[in-house]
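Asks: Presented below are the structures under discussion, each in the form of structure tokens.
None of the figures in this text is laboratory data; all of them are computed from the coordinates on show. On a predicted model such as this, the values are computed, not experimentally measured, just so you know. Cβ atoms are built from the backbone, for glycine too; each structure is taken alone.
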Structure 1
Amino acid sequence: MLYIISAALAAYLIGSVSSAVIISKAVYGEDIRKHGSGNAGATNMMRIHGKKAGAAVLLCDFSKGLICVAAAKLLTVYGGAPWATVFVAGFFAQLGHTFPVFFGFRGGKGVATAAGAAFAIMPLTALLLFALFAVIVGAFRFVSLASGVCAALYPLLAYFLNGKEYFVFAACCSALMALKHIPNFIRLLDGRESKISN
């Protein structure tokens, strides 16, 4: 239990380090959450400050999930921690990114951080979702649509490719992503959602 609690706390704090807010303030002298969609994530950074800024945030956010899970895996191998520690680390990294304690609990939607965690835990499932995400964005230019479809399929793929325990983890991550995307889904239905440029 100590391992699980420690992993949850550490992953949440790491997830709470919002790269979008830090980069936007350090490089551009402004808070990205006051511009565009108001989201502290890679897509909003790309729209406001360009592809390089968006890519930097994407890499940082992806790395948070990856690093937290990798560290938890090491604990299971060398410290005797239960495998549940890995799932806890992945979810709490995403939770920290979404509701960061260091930035007034106003973070991003958690897609990149969840992707990093998924890749570290179940790489085949993650790669299939990455490919699907790219196809949907390429075809329709809606990041939110791609995120929603992938969030819906993530638990199913996890169940059939990885097992029941992975399904529970994926379902929790998907539910958190879906919760943060509700305004985007409403705008998609209303025809008001913004596309990304080529």
Structure 2
Amino acid sequence: MIAVLDYGMGNIHSCLKAISHFTKDFIYTKDPEVLQSADALILPGDGHFDKAMHNLNESGLRKYVDGHVQSGKPLFGICIGYQILFEDSDETVSGNPKELVQGLGYIKGKVRKFRGKNYKVPHIGWNRLYKRNPSKSVLLNGLDDESFVYFIHSYRPVGVEGKAVSGLCDYYGERFPAVVEKGNIFGTQFHPEKSHTYGLKILENFIRSL
């Protein structure tokens, strides 16, 4: 059974609908007993890094996420659920870039705002996904290189450990990690549930791998 974590973030309906194309054995939940028994966990959602981490920490849900990962069971983070997989972010309520919010720290890397000096921020719309180490990727198996996927974000991970990066995106000359896979940790910066055929294939690959 797949648990889609209810931790107070947005854009849930489209994610649940996309998952339902491939399995009925899933539940949107924050019930500790369900989370502990789940075979896989998905962290979906739109929103801010600091709010996502605040919700996880204050609700007590973080210990169940940590426990799930430590048990070796798969975790898939989408959009803000992807960003919180990293060490920290400068996306705060105060807007002070000198303040940092600690993430889950499952993957080495920092989340920082696009510089945006000569291009628009946020990065919204379709963009190419460049595969990296395709033979080793679970999520990108069967996808064409340079498939188009859908992004909505102002922040991106930097300084990410190279072996964890399965896919890159180029935004006005800056390449950033758009897909990560490390052991039982998976994540996409873009929204697979909004990325039509290619995005659905990524979700299918994750679900079929369980």
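Asks: 1, 2: which one has helix-only ellipticity at 222 nm (-39500 (n - 2.57) for each DSSP H run of 4 or more, over all residues; to 500), as calculated, at -25500?
Replies: On the way: 1: -25500; 2: -6500.
Computed on structure 1.
Asks: Quick check on the output: 6.3 is mean projected area of the Cα convex hull in nm², for residues 25-120 alone, derived from one of 1, 2. Which one produced it? All intermediate terms of the calculation are to be shown ahead of the outcome.
Replies: Working: 1: 6.3; 2: 7.2.
So the calculation was done on 1.
Asks: If you work out volume of the Cα convex hull per residue in Å³, for residues 89-184 alone for 1, 2, which one comes out largest? Please list the in-between numbers first.
Replies: Values: 1: 85; 2: 109.
Result for volume of the Cα convex hull per residue in Å³, for residues 89-184 alone over 1, 2: largest is 2.
Asks: When you work out distance in nm of label points 7 Å out along Cα→Cβ at positions 9 and 153 for each of the structures 1, 2, which one comes out largest? Can you show the working numbers first?
Replies: Details: 1: 4.0; 2: 1.0.
Structure 1 comes out on top.
Asks: 1.1 is what came out when distance in nm of label points 7 Å out along Cα→Cβ at positions 49 and 113 was calculated for one structure; which of 1, 2 is it? Don't jump to the answer; show the numbers that get you there.
Replies: Values: 1: 1.8; 2: 1.1.
Computed on structure 2.
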